[in-house]
Structure I
């Protein structure tokens, strides 16, 4: 059994050397940089900004008078007889030129402008919602990759440790100091660890691919820097309630309520008809007088009960529908935020317990099993199992930390980060 001592000292030396060696040559990708890159690269954010620009242009056009209509014609042109086809010999034949102008009421034009301004408001709220989604999606992808890398490093250390234990078991068996069962136990443990490491590597690559969607492949190939300060609650007290009310999803529905109310006011204004005026000048033959005509057209709303009134009722119903939808979405967002807050607080408590109680207990057990193995009172399989249980406890704590950090990220990006919204506003 004497060979076990230098082997474990060699394992410790290998672990220290591995920890001190640089794992990545590239500069780490910080979360703030990843968020900035994601905002700059998002085509959807640029598209929604263009939607707001388009609605703003339409709002200006909607407040103008319709284009006048030029009217040209020949009235009472003879088609038979001696004056057939002549535009000057018959006293009734007139060459006419005129202009017609529809005159929508100023109130209607103003309401149409306001209606499209509500579309601008909605497009900007939708842009903020997308910005929050981009920031949250980027942060979550960055977080997934960060913790996958951290777990990979932890299991990688365990693999190096177990490889040395396999070598130690082989040497001990050949020298008659160990059993073949110890060799098989060490090899089985190594295979299990390598399988777990392959799984974690796959998760890390998947998280990197998702991160690449937001920040680009080059940036995603860089390692993640340290985790964000997820221990500090981003929302507390009255700010928590206020932040929920500012959720971009709710802002979108508020814009829809405003748009529906404007539609209702426009439907009410449409109960008053718009006028159309017309003036035309008619030229007859040289022997006859020329004519000037003036006209006024007024639609007759003689079925207002089934047309204008029903249109108004429909618009008012849509206002109520939008308000009810807002109330439902508000409750949903409040429940979601409170659930995330509960997850974050619970994760904090559990993580503190695991780090101060569970992991030290598992470490003490592994050390006790190692001491027993060195003194010949325990087999290698039990020692490996104790060490594996300790690593499992550390991985479990790391996984819980990742879950807690995810809840923190979702709370932090309920609304977009204003510092990252500024460069977006400066885009052409």
Structure II
């Protein structure tokens, strides 16, 4: 077909189809985006990196610091805050008796291998010393500057010697004469009387003397061990100390009347101190034929293990503190000077004041399951159906009752129980002892 045979309009259409028009290109249709592809896997951490690990002992200390901080929480009743402060002391005692003692053993036996965190035992001990010194100082500041002033506002007072009235002084003198002096035995230090072996965590006093004693000796120094049966905090009668709950420390009484224990001599100074020893049990069960006998021996010796910490009152002169450190083979870093009683845990005796219920939590009484509330034999009840006890919301008494009945039930041949940290007057231990006496395998 030629151009001559086309109309004008057909010719224009043919031309437009033959030659591309100069128009912008249309964008390509959007394609739905796919989700981001997963990131490539991260490389595994280097398990030899020391920064990935926390030293066990330092971690335990950090936990205990959090316990101490509860004493500053004003949302708790005041005596509950005091409990937290005392728990901090109790935890530290165990920490030194077991953890610090273990690290010191590693150093003594030249087992200086670093742990996963990269710390060698002597490095860990140095960090522990720095941290504990800081926190113990903080603890006594909380006690003296926060808790004791707050307790005084509620008429719970610890009366220091400088604040004793004439009535209190007279009462203290009589109490010392009748209750303390008869059972205290001062020990003079001289060539014929070496330094005594002091019990772990016991309260003691080092006394600096001047003059000649009744036997013509010029010892210069003496030790006064305070018997454990003596209360460390003594309540002053209201007719003597006035209204409220007023207390004096045993240490203050001994300080005030130390002269009465050394006739003919002058007391230049009397300072309380407390020694913490290694109390860890170490028994090789493979080489011991009689484990019970070996444990009895360890329980006795743990009271006189190697020294691990010395606490002294902050007014103790340097030369006396150095003398004590030498006696116990301790270094300066293991000395802790405190502004108050050296054994704060004995203050637990005043945390349950009946006269001040508003300063403590209401005592919680655990419930006894209904099935066990009658006098029916516990074995017959359990024989009918299982009973689940949820502690501490439900009472532990049914467990004790179960053991007591098992101890006297002729059908019971053996009682198997794992105990951890039984109390001084444990009902469970009493039940197990009774079972053993009745011929059962315990």
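Quick notes
- Computed over structures I, II, FRET efficiency 1/(1 + (r/R0)^6) of positions 211 and 347 (r between Cβ atoms, R0 = 25 Å, to 0.05) reaches its largest value in I.
- In this comparison of I, II, the computed figure -24000 for helix-only ellipticity at 222 nm (-39500 (n - 2.57) for each DSSP H run of 4 or more, over all residues; to 500) is attributed to I.
- Structure from which 2, 8, 10, 9, 8, 9, 9, 8, 7, 6, 5, 4, 4, 3, 2, 2, 1, 1, 1, 1, 0, 0 was derived, P(r) over Cα pairs in 5 Å bins from 0, in percent, for residues 139-274 alone, options I, II: I
- Which of I, II yields 0.40 [FRET efficiency 1/(1 + (r/R0)^6) of positions 99 and 123 (r between Cβ atoms, R0 = 35 Å, to 0.05), calculated]: I
- For 20.0, 64 (Rg and Dmax of the Cα atoms in Å, for residues 147-362 alone, calculated) the corresponding structure among I, II: II
- Comparing relative contact order in percent (Cα under 8 Å, 6 or more apart) across structures I, II, the highest figure comes from I.
- Value 37.0, 155, calculated as Rg and Dmax of the Cα atoms in Å, assigned to which of I, II: II
Read the figures in this text as sums done on the coordinates, not as results from a lab. Just so we're clear, the structure is a prediction, and the values are computed from it rather than from any experiment. Cβ atoms are built from the backbone, for glycine too; each structure is taken alone.
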